[in-house]
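Dropping the structures in below, format is structure tokens.
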Structure I
Amino acid sequence: MSQAQAEGQIPAARRRPVRRWLRRLLLLPLCLALFTVLQVVVLRFVDPPFSSFMAIRQVEAWLHGETEFRVAYDWRDLEQMAPGLPVALIAAEDQNFARHSGFDLEAIEQARRRNERGGRLRGGSTISQQLAKNLFLWQGGSAPSRWVRKGIETWYTMLIELIWPKRRILEAYANVAEFGDGVYGAQAAARRYFGRDASRLTDAQSARLAAVLPSPKRYSAASPGPYVQRRARAIERNMRQIGGPAYLQALD
């Protein structure tokens, strides 16, 4: 082989590792997408041992020296909850839950108009969107971080709605929603605030739990202030208007 031929082969040899890394980078989004699909498929059948919100809160406690802090979480199937609790969540958070496919554009528009008029800010997220965020993502952060999170949340929401039945979505949300600092799910909240199992919650207690969801670290279901009391009464009215426990039959 001549010296010129040997010199001509060196750049090509150097380019091969670069091309390999480029192919790997191109495959990375596909691998991440497949991983998220696998997550959602597995959790369709397996009750999650924890959520990302729970893990983040526990790590925060350790970092701040809260050595005695422990996340309160105790999974209960939907049939093991008082029917008023899931109905209260729907009445409070997402009255079109049985009809939409993950996103309620009408509710988003109504929230936008309310927020433009001023007063208490409210979002238009559905139960499916909130489940996606609670189960897989994080809260807070800078504006760019929030936009990234919203994009990932949209992807997870679509997967959840595609793979899970509505009853499973509602069941998972009732179990991972935060009802107080470090208190996650209907059973942990019922035990902490009312000293009873989730199966024995009254409609009024269920409405009070649902009423704190906009800001569970600010409001208390055990010692409700005027806002929580007003909101709980409105939720009870909405529960009756949407049909009470009979609403759950529409999810079968």
Structure II
Amino acid sequence: MKIATWNVNSVKVRLPHLMDFLKNAQPDVLCLQEIKCLADDFPRLEVATLGYKVEALGQRAYNGVALLSKEPARELVYGLPGDDGDDHARYLEASFGPPGAEARVASIYLPNGNPSDTDKFTYKLGWMDRLNAHAAGLLRREIPFVLAGDYNICPTDDDVYDPVAFRDDALCRIEARARFRSLLHQGLVDAYRVFHREPHKYTYWDYQAGRWHRDEGLRIDHLLLSPHAADRVVGCDIDKSPRGKERASDHTPIWCELGG
């Protein structure tokens, strides 16, 4: 099962790039973030021509997550549990695959949290606490799962092109990194680091100041695997090709593959 994640930064604007990625990469499940449309407005017919079904949790003009899959999704969870008052469209989870080789997959758009001296950062930390609690519940079920998406976290200084400049940024603040490490300490595995130890490999490059052309980026999109999923992982990599296209998203896809 090939699982990919991509902050597409408006699915309607990026639809040609999305179609190309589905054709070329052929993921079994693609997790999208920042679709920036209501679920009913998602371009389902277009992706259906490539054999993909869509589940989406959307909002008008911002946020929004989706799961695109070759097989139907089952047992969907809309929204991260733990706060009934949170109306941001940031979490969508479902089961995929045949019995015995299935996995639960979540598309995550974790809050950015900037400026880090405002309530936005407090919201981010609370959201991460809820994610940690939910992950603990999934772990107790002893099932393979993948928490995939835009975490808006650079786990270490190796994941940011200028650690000094980003020291007080919400993506690198120690409080946020500590909560990310809490997920790993529960037993989750950063799929990319299983196969790639080299520093300064990125999934995001700002549109400003020529960051893409100078390869000044951030690794903030992650695939975190449960122990049962980590036992099955056979590959993981960043696909930089979509970021180099005209009118590209500022993020690029990252994928992993689970064996049977």
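Values quoted throughout were computed directly from the atomic coordinates according to the rules given, and no laboratory measurement underlies them. Given the structure is predicted, the values throughout are model-derived calculations rather than measurements.
Supply the structure label, taken from I, II, corresponding to helix-only ellipticity at 222 nm (-39500 (n - 2.57) for each DSSP H run of 4 or more, over all residues; to 500) with the calculated value -6500. Going through each structure in turn, the value belongs to II.
I, II: which one has relative contact order in percent (Cα under 8 Å, 6 or more apart), as calculated, at 25? Show your work: numbers first, answer last.
On the way: I: 25; II: 19.
Going through each structure in turn, the value belongs to I.
Comparing mean projected area of the Cα convex hull in nm² across structures I, II, the highest figure is found for I.
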